[in-house]
Structure I
Amino acid sequence: MKTLYHKNGETSDMKQAGRRFPSRIKHILHGGVAALLTVALVFAPFAVADEPVEPEEQTPVEETEPSAESGFVTVASNSQLELRVDEKETWFQIVDKDGYVWNSTPENYNDDAAAQPVAKLGMASLIQLVYTDTLGNLTDLNGKTASVDKGGASVTRIDGGFRAEFQFEREGFFIPVEVVLHEDGVEISLITSEIRETNERYRLVRVSVAPYFGAADAQAEGYLFLPDGSGALIALNQTTGYVEDYEQYVYGRDSATTRLEMGDMTQTIRMPVFGLKDGDHAFLGIITQGEARALINASVNGKRCSYSNVYAEFIYRDYDMGRVERTNQTVTIFEETPTKSEKMSVRYKLLDGEDADYVGMADAYREYLFEQGLETRVTADEAPLVVELLGGVMAKEYILGFPINRVVPLTSYEDALTILTELKQKGADQLLVDYQYWNKDGTGSAIQTDLKAEGRLGGTKKLEALEEYCAEQGIDLHLGVNVNNLYKSRWGFSKKFDAAASIQKNPAMQYAYDLKTLTADLSNPSFLLTPLKVLEACQKLAATKQTGFTGLSAHTLGNQLYSDFADDGMSREFTQDVWKQALETLTQKGPLLLSEANAYALPYASFVTDTPMSTSSFLNETASVPFYQIVLHGVLPISGESVNEQSDPQEAFLYALETGSSPKVRFLAENYDILKETDYKDIISARYQDWIDSVTAAYQEIAPILRQVADQRIVDHEILMEDVNRTTFADGTVVTVNYRETSVTVEGQTIEAKGYRVSEKGGETDG
């Protein structure tokens, strides 16, 4: 049984349940930053002065009760489910074979004494909008008062469901929605290709469909599930303190939009899913189309009403901020052309019984990924120590008193061979190497179209010697490639002609952030390469003859997604499709290693490193769960983040055990003082000599356990008590970890502080 809490008579406070790793202060080389606006924007019809006003909540004309004629009629059914629709109000229900009802609008919303009239109208609306006027004011609009109650909505039956059309006469919007029944749930689609805007004063910005589907009332027991980092739960019916709403972009904010300040260090949504558990019933929402232009929102009861809900919101027209240099005036610039996608969809998979929890949600999402082309690539006994090596960094060297930017070695090819040899000698018998910045010009390179060695790291012969050693020792060697970030105009790629454009039509740039000021360092930007040129670079790399390594490593291609806002550019949705082609192309050079991989990249990965180990720790999050790892374990080999860059490396090794993930380290050979005037000045804990003994000792201890479960799926995960978690693998292996500073007793067995217990067929192991 998949439960959140251990049910042995002991209940635990859900607040801060589960292990939360303090978010380590990462070096951020590639934050999404666009260039400053330098001229007044007169070309864009919706370039407006000052920051946009926050959405205004629409004041209802009057509160209306459902009419006597209202009622649900069946429009589709199968062996498990029945879809009903109220053709007047556009509400719908899903009724399962046992009679349980999922409502798009809470059944008793109008009796909610805690809800203000505006909130009731939101609950009563199948569709909610955000639009802008010519002054940049953003205004909320609900479908109930602005369309349904004015006779602007209609429902027609289609194959497997119904189509609802909403006409917003005053604002000039026409928006169609389709709802189609599936064997295990329902799919709701915003038909974006048919949306019309007929009032020149207003432009559509965002759309939410069925935001209160499955909303849980004030008596419900369960949680909202969010794909925040590794995965987060928000307990229903929290009674203490102010509970903030959750709103985050799927795959992070578009990297081609402006961000000159670092902002909050939040975790990125890597999987476009969300869910809700209410007693013995749950749903998993999967954004199946349009996820690259979507946000996930959540609200807990007590904020604006007595219901808790989680849902997707689609970006129909994106916007960005800029400043006019002469006046320092802030302006908001909206996309001239909205999304060109045919539709944006959310598929709801309905779960019950033992499957109605976050493990069941992970199982459902894994099956969906298999349907989309994901294949099992993990093998038995595969649990390497992942070693990320940093090769060369661009830094200033003074020659005859003059500063010159050139490659400074952090880990030469010979250093890399030495590190791997020592790791082997000390007992790390299974290794996977991710060698970054090994290539010509290191971190400051042009877009790579070949695989040439860097002379200052040792040249071709030294690199070949490293490759030969890895082949002899059975070490997987992946060479990192940069195909997104353009530092130099060279080899057919120009910063002037081939950079993606921001909404302001300026080149979209990336900057490192100064962790002291949390602002962008404007001195050394890189340019985002336009997507089709990224594909071209990948094709050239695939055509190279060098094959002495295992495969390539493409970090940014798997976790960085952006638009090209040029007149002939493309949205993130189309960039996502181009990235898939580019990833497929790179697999021609062998197995492809990815880091922090977004969902669309998973079918192309042979190994995924840096899987998120924590959440953003928002105030409303009450538990951290390893959803990302549950989905992938036993399917793809994975690792967590570098243990030597965590605030508590011991906890990181425990997390590897809890999730069955390979441990990872990040090493360099040189002293830290070489980094002082580089983009890597924040690295303070990667010198291999400081870590090699402790890392290999810890790896030797946990490697046998990890190998035993390497190809086994996680079938259950439980939070037994705060900071004490238990994972059950398909072969029956049970791993219980104690992150506490004191020992705990679980089912009569003592687990030491910062320790673990493994129960297996042959007995038990403690650590």
Structure II
Amino acid sequence: MYVIYSRIIIFLYLLVGVLPYFYAADKVDSQTLYLNILNLTNLFVIVKNHKKRFITELINSASNVPVVFMGLFFLWSSISIIPANNKVEALISLSEILTLLISLVFLIFHFNSFNKQKREKLIFILILVLTSAELISVYFPYLKDIIDFGQPSFQAIRYRGMAGNINVMSYSLVLKLPFLIYYLFTTKNYRYYTYLLIILLTYAIFSILETRSAILSLTIITAVISILYYTIQKQRSIVNILKKIILPIFIGLLISLIQSNLTSKSSVQDRMGTLLEIEEDQSITQRLRYISAAIESIKKNPVLGIGVGNWELESIRYERINMQDYTVPYHAHNDYLEIFAESGLLAVIFYFGPLLLIVYLIVKQIFYNKEGFNEKHLLYISILCAILVYLLDSMVNFPQARIMSQMNLIFLLCISTLFFNLKISTSPKFIKPAIFLCITLLPLSLYSSIRVYSSSIDQTVLIRQLNSSDFSIPSIDIVDKFQSTYPNVTPTAMPISSMKAMWFMTNKQYDKAIDLFKEGTNKSPHLYFSESFLGYSYEMIGEKDSAMFYSKRAFDKAPDDLIHFGNYMFTLAGSNDSLTIKEAYERVDEKVRLPGHDEIYVTVMASLKDPSSKFTLDGIDINFQSGNDRLKKGYYMLQVGEDKMFEADFYYQNAMEDFDNEEFEKAAQLFIKASELNPYEFVYLENAANSYMKIGKDQEALQLLNKLLNDLGSESAKAHYFRGLLLYGFDQVEEACLDLKIADDYGLLANTSIYLSLCGN
């Protein structure tokens, strides 16, 4: 009975990736809670079945190199809390490490319940089941899109599968490949099914997921396996290599290439070609920046780092200049550097040490074996290649931060522990107290994961509403009950208290909003979201000095951020400081300047009581005659004054009414009056000319259009069209056709046929 339980519990651990979000903001939160519940349940069952022997059995399971190293990693990470700015995030990360450490011990414990033959069979079944589950999670939405829309989506993220991330999903599949190939060589059971899985896996990576690093890894691993298998086989058969390794992968690749040619999806060669186009590839250049930032951080803190779980927060200071709004660089996309940056060099050694030791033992077994090669060495090669996949993934992604990737690592460590002499012969004295410590901390780890998961559900609501700028749903009373202390930031590094504050600020409860924003300033110290809205809130209650202090601080640290710019300009407008407004606008980098920056600047300048005449709009590269109505309004207000702008609009509205009533003469006069008040709104003269044309006053209409196009610099297609018709009527065919051609080039509706009939080709 207990053996059956062991089988079930092993499957439950390794199928953690199947677990859905369950409304959490981050899948990791629900998965961590799941593992903690599993660990606690496991502990009770083990105690019940092994009674007094359970401590001895756990010590036996823990007395091996991978567990000891992971324990040391946990211990050193605990010490790295000392320099951490955000202690809460550090504690949450420690709790996750502890959860994985306990899971590793329990999995080794259960694998040890089986004899060698049953254990190998179980691993074989696990590989097939896990690979099948992962492929189904990718193919199901993929095939559904083909059935529903006739083709797959061009966004690979739709097919991220159970992992919740296409990179994690891709590497999880690649990691299984060496074992699938091993089973093709060593077993007849499910051979054709295994063959099919390799084909589907290859196609998924090359054509569905399209992750370049995984494609490159699959290619490298295939080459390594082929070379090593050929090298160690007693009868070196190239045919066997071609049939069992190259052929299924080639079939998967061939199907992928055919599919890419039948659809408009990017081909494999297109994706891989961008690896050499570093400067043009945004993804690669971005990752290079992350790596550079991690190296800079390591130089400053090589021993203890910046604190476990704090890279997401600290990295913002290095990437702030390249960030768009509050999209933070969550990870360094290199676990070696991220772990080094967070917890120092020893943490890197403790984390990757077991894997490097296993690689060393395998190489030793393969190349320095005097007893000859056998089937066992094929398994060693599979384990070696799977470890290489994880090590490669750690160079370009962040498997250490994803539960599914961590369980893949734990599975590898378990397999290696079972097949290699990684057990410590004499259990060190610290193993027993370490076991007791882990058992003691397990309820605390469970409590931590419950708090994090509960908060994550609330964060889902907060993040969705913040992105939509809707602070009416849920109600302010519900938002007030959301916890903001553990955790105190979201997966996007946004302080939860500051997100709550947006509801109170919107509802004009500024005192409560200010308290919450202040709480958030220390939680994510380099984001400056809290400081920016602190400035706005203080401005709204008339505390000018505090408003200026906080809004300027946010703007100085990240001047290109549209929110920081807007709130700072709002504060400056309250002080009627036109000079500083102009200087602030000029500080915004032209490379990242958005239309919103221009709109804010123009609107603020126009709202001043006495904008100085020396502050013009020469620096704004915007066509004000099209697009943003608010920007045009601010521009007109600034150029002609608020009173004239509104008076001109009054004449315009009356003119439109007369035009609709076919009182064209009267409409033309009103349009001209509107233009005299606001000559920057070209549509006034355009409509006046049209009105004159309606009553046959072609000379008056032509005069207005010449003024519009020649003197005022309008590029209106309609104005060119009107003038072209008039000039043609005056037998000025060449000039008329030039205007009609311009109107045609602009794509004016119904003009092409007229242009062709009057001017030919």
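Each reported figure results from applying straightforward, stated rules to the coordinates on display, with no laboratory input. For clarity, every value in this text was computed on a predicted model and none was experimentally measured. Cβ atoms are built from the backbone, for glycine too; each structure is taken alone.
For which of the structures I, II does the calculation of percent of Cα pairs over 24 Å apart, for residues 508-643 alone return 31? Working through the options, I get structure II.
For the read-out P(r) over Cα pairs in 20 Å bins from 0, in percent, a value of 16, 48, 31, 5, 0 was computed from one structure; give its label from I, II. Clearly, the read-out refers to I.
Quick check for you: by relative contact order in percent (Cα under 8 Å, 6 or more apart), which of I, II is greatest?
I
Please state which of the structures I, II yields -22500 when helix-only ellipticity at 222 nm (-39500 (n - 2.57) for each DSSP H run of 4 or more, over all residues; to 500) is computed from it. Attributed to the structure labelled II. Comparing distance in nm of label points 7 Å out along Cα→Cβ at positions 196 and 228 across structures I, II, the highest figure comes from I.
Taking distance in nm of label points 7 Å out along Cα→Cβ at positions 220 and 588 from the coordinates of each of I, II, which one would give 4.4? Label of the source structure: II.
One of I, II was used to compute distance in nm of label points 7 Å out along Cα→Cβ at positions 676 and 724, and the answer was 5.0. Which one was it? The correct label is I.
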